1. Could you figure out which one of 1, 2 the value 0.50 for FRET efficiency 1/(1 + (r/R0)^6) of positions 137 and 201 (r between Cβ atoms, R0 = 30 Å, to 0.05) was computed from?
2. Which one of 1, 2 has helix-only ellipticity at 222 nm (-39500 (n - 2.57) for each DSSP H run of 4 or more, over all residues; to 500), as calculated from the coordinates, equal to -20500?
3. Mean count of other Cβ atoms within 10 Å over residues 57-64 computed as 14.4: which structure among 1, 2?
4. Upon calculation of Cα extents along the principal axes in Å from the atomic coordinates, which of the structures 1, 2 produces 65, 41, 28?
5. Identify which of structures 1, 2 gives the largest calculated value of relative contact order in percent (Cα under 8 Å, 6 or more apart).
Structure 1
Amino acid sequence: MSTRDDFQPFLEPTFFIDSNSQAVHSFVDQHCATGDDPVTRAIQMYYAIRDTIRYDPYSMEASRESLKASVVIQRGYGYCVAKAIVLAACARHAGIPARLGFADVRNHLNSKRLMALMQTDLFIYHGFTELYLGGKWVKATPAFDINLCRKVGVKPLEFDGTFDSIFHEFNVKGDKHMEYVNDRGNFSDMPFDRIMTESRKLYPLYFENIEKFGKDFSKEAIPNL
């Protein structure tokens, strides 16, 4: 039988998952109802992070500070890993064990500029959050905000606190959108050095041009890509 000690690494604040920060506390207080039901609170956190923090893949900066949950909340946008970190931080603040999960995915619907910079449709270390709810770990991916989903014709990814919510397999037309090709495991904090080393190696053009990015992916998103 699991004890609280077993979950302690997934309840404590870390450098990136700074669940003890004022920004995280304020976000949870603003968007999540009080009460003892962790599933209800987790669902509220998921939708608040999914839709109030704008998704932007051009925010993958090689800076530790930029990926702290408190910084992402204050900035108001982030890519999949950044938003997963925010959900983990909010969950830990609410007493829900949380950890980060990573997988490599193929994105069959991509913008022309992002594709040119990445030179591939393979996104390594795609990030999601795993929450311990109802006696099991449940995956949640609050990456794509609802406004972006509507613009590109992708069904918003829902979360009910019971079943895994991990990827947009098809767009609204039924065309293949994303597929998972490799599981990278789960972590109590972000493995920053590992992710950045492999990302820089695979996406050199992205990091060479990172300072030129406009930080608003939605402006180039094309309906029904």
Structure 2
Amino acid sequence: MRNFDIVEVQKKIGYFFKDWELLFTAFTHSSYANEQGVQSYERLEFLGDSIINFIVAEYLFDAYRTESEGYLTKMRANLVSTRTLSAAIDRLDLIKYLKTSGGTIQDEVRKSQAVKADLFEAITGAIMVDGGGIDACKKFVLESLADFIHSEYAAKNGDYKSLLYETCARCGKKLEFDTKPAPEGGFVSVVSIDGNVVCRGAGSSKKRAEQDAAEGYFSGLQDE
């Protein structure tokens, strides 16, 4: 396939395929498949959907042992939603490799959250079919959704600052809070990761300003 950097795509996914045709199929939208007479990702998407639900459910069951069934169900629904899976594809920068028919259809398809979520599911299904097994699928799914999982739990417990420190430490990134009194009263906090400003917050105290800023970071993840 033209413009399909197979090495780069596999690096982003974190899995190297034995059968490259499966990987190509995972990135083949129905519009392109119909045009070219090849198979689309729809069957892989069907399989991946079930696998993702299982992986996320198992992870939540083991990680949050004191939480109720109702809370875990709601959390899983948020994590496997179109919005979250679409945001994960955006962060991996994979949608540009999707094969679609040309013209305006291509632009519309690649902007669609539903299509991005379908792609995430198709990749998961392809990993399973390729022989990667559930462990390889878990690696892709849980690493891709890690920050979203933690932000969901932080939303319940409210300690966004500690969560942000944990997230940056896990990725080997330097986190800094620059918190100062605001001219109009209270405090403002600017958060930088590896020297780049990522969010700001405000509050009546230094602690509240930093929590507000950290919350803004995780809220931004869900808005992607």
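1. The correct label is 1.
2. Corresponding structure: 2.
3. 2
4. Here the read-out was taken from 2.
5. 1
Every number in this text was worked out from the coordinates using simple rules, so none of it is lab data. Everything numeric in this text was worked out from a predicted model, so none of it was measured. Cβ atoms are built from the backbone, for glycine too; each structure is taken alone.
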